[in-house]
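Listed below are the structures to be examined.
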Structure P
Amino acid sequence: MDKRNISLGTGLILLGALLFANQYLDLDFFSMEKLWPVFVLIPGLVFQISFFASGRNPGLLVPGGILTTIGMLFFFETYTNWHFSEYTWPVYIFAVAVGLFQLYLFGGRHAGLLIPVGILTLVSGMCFAMMIFGNLLTWINYSTVLPAVLILAGVLVLVGRGGYHKQQ
């Protein structure tokens, strides 16, 4: 038996099983409500594949990386009913960094590309961190934290080097 026939047969069986599961288990896999991110993901993958197939035009990787990243994010969001969109918005910033980093890797490694990649990654990471720590640490009363930090800093300055010295 030909390998292509095995792959095709297995793929058809899996697709049929998914369609049955979708219909009888009410999974809603194949509704437009869940599949619309394909219209973002497929163009991104086409850009990616067209570069890797030809090895030319590394500029295709920038929109390819952006659209592929955002398409995957949209699939995640639609299948989680957008419950995490409050936290995942920095992925939009990070998607641009992904596209530019791919251009850096496969387009001649121009060091100047690492500056915007680094800045965008840092901004995205800081946004994620602020949201996570901001939501996890809501129990902290910041009106008491600032004075406590200032007092602690003052004590460290006085006790540390260059601060309070005994007089002779």
Structure Q
Amino acid sequence: MERLTHVFGPVYDGESELLILGSFPSVKSREASFYYAHPQNRFWRVLAACFGGETPLTTEEKRAFLIKNKVALWDVVDSCEIKGSSDASIRGALPADIARICREAPIRRIILNGRTAERYFRRFFPDFPIAAVTAPSTSPANAACGLCKLTDAWRAAIFS
């Protein structure tokens, strides 16, 4: 395993109210230098369904979609040792400075994309002052959760 550092930064602006945190970028995301780049990851389809828009396809469309919907996006882990894209293989994880986004934007809620993001968030930020809820992972590895069920769970996490 090699030690990797997150090579692309968060997406947000001064109007972002919702912060979505993943664990650490997949191989495909690292190659594309942007979030949720694996074609089988359902993240962008789920968010588009939740916010009632077309699924963004390009990096520019994805950034614009996030900003338009006041969504900030980053990962909990800034650097770690990882084998491929396997969250289970993460070792020696160090946290991202998520407080930075919360200082620069009026974040009201945090959504953790899956159990690994939740585990690292709770470990690194046990007393974080903004409420965080966990939604089911949009990863293709979470095949047990169908698209409709996944979208319903994310909609509840975002809007409840």
Structure R
Amino acid sequence: MTSAELDDKPEGFRRVVQALAERGHPHAPRWLAVSARTSQEAADALGVQVGQIAKSVIFRRKADETAVLVVTSGDKRVDEKRVAAITGPLGRADADFVKASTGFSIGGVAPLAHRQPPLTLIDRELFRFAFIWAAAGHPNGVFQLSPEQLVALTGAPVHDVVQAA
């Protein structure tokens, strides 16, 4: 992507591009021709399994209003009780809270480059795959990485935080 093309992209996408470049990540974000607000939309656009989409789910920790980011496979559902056992009681995060705390809109929340660093947890289910795709700060932006690179980029711990099958 040229500098001029990047200048035309939304600020959140540019922030992720910069953060990945600063960390030496080998895969530059891609701008999709279609919006991928859901894991299924992203998987369809990329031609991968839904589980290979690293979806970002934001909660609001009740004790201090901190954003809690859970990154898990697109084919799994986060178990709020398991997350709360690690973080403390949680509340729902509406679109305004997500945008204010992360700088990203729902459907484009990246696992890094947040306005305010969230408390981040990575679900073990992502490690079923050699590579995964995460949002890059906008519903049209994605980037490829391995689960191990996700841990390295975020510094987040890995837990079992999805509902049992």
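Okay, here's what the table says:
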quantity	calculated
For 1.8 (distance in nm of label points 7 Å out along Cα→Cβ at positions 5 and 149, calculated) the corresponding structure among P, Q, R	R
Parent structure of the calculated result 27, given that relative contact order in percent (Cα under 8 Å, 6 or more apart) is the read-out and P, Q, R the choices	R
Source structure (of P, Q, R) for helix-only ellipticity at 222 nm (-39500 (n - 2.57) for each DSSP H run of 4 or more, over all residues; to 500), computed value -10000	Q
Answer label among P, Q, R for the case where mean count of other Cβ atoms within 10 Å over residues 13-20, calculated from the coordinates, equals 10.9	P
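FYI, it's all coordinate maths here, none of it is from the lab. Fair warning: this is a prediction, and the values are worked out from it, not measured in the lab. Cβ atoms are built from the backbone, for glycine too; each structure is taken alone.
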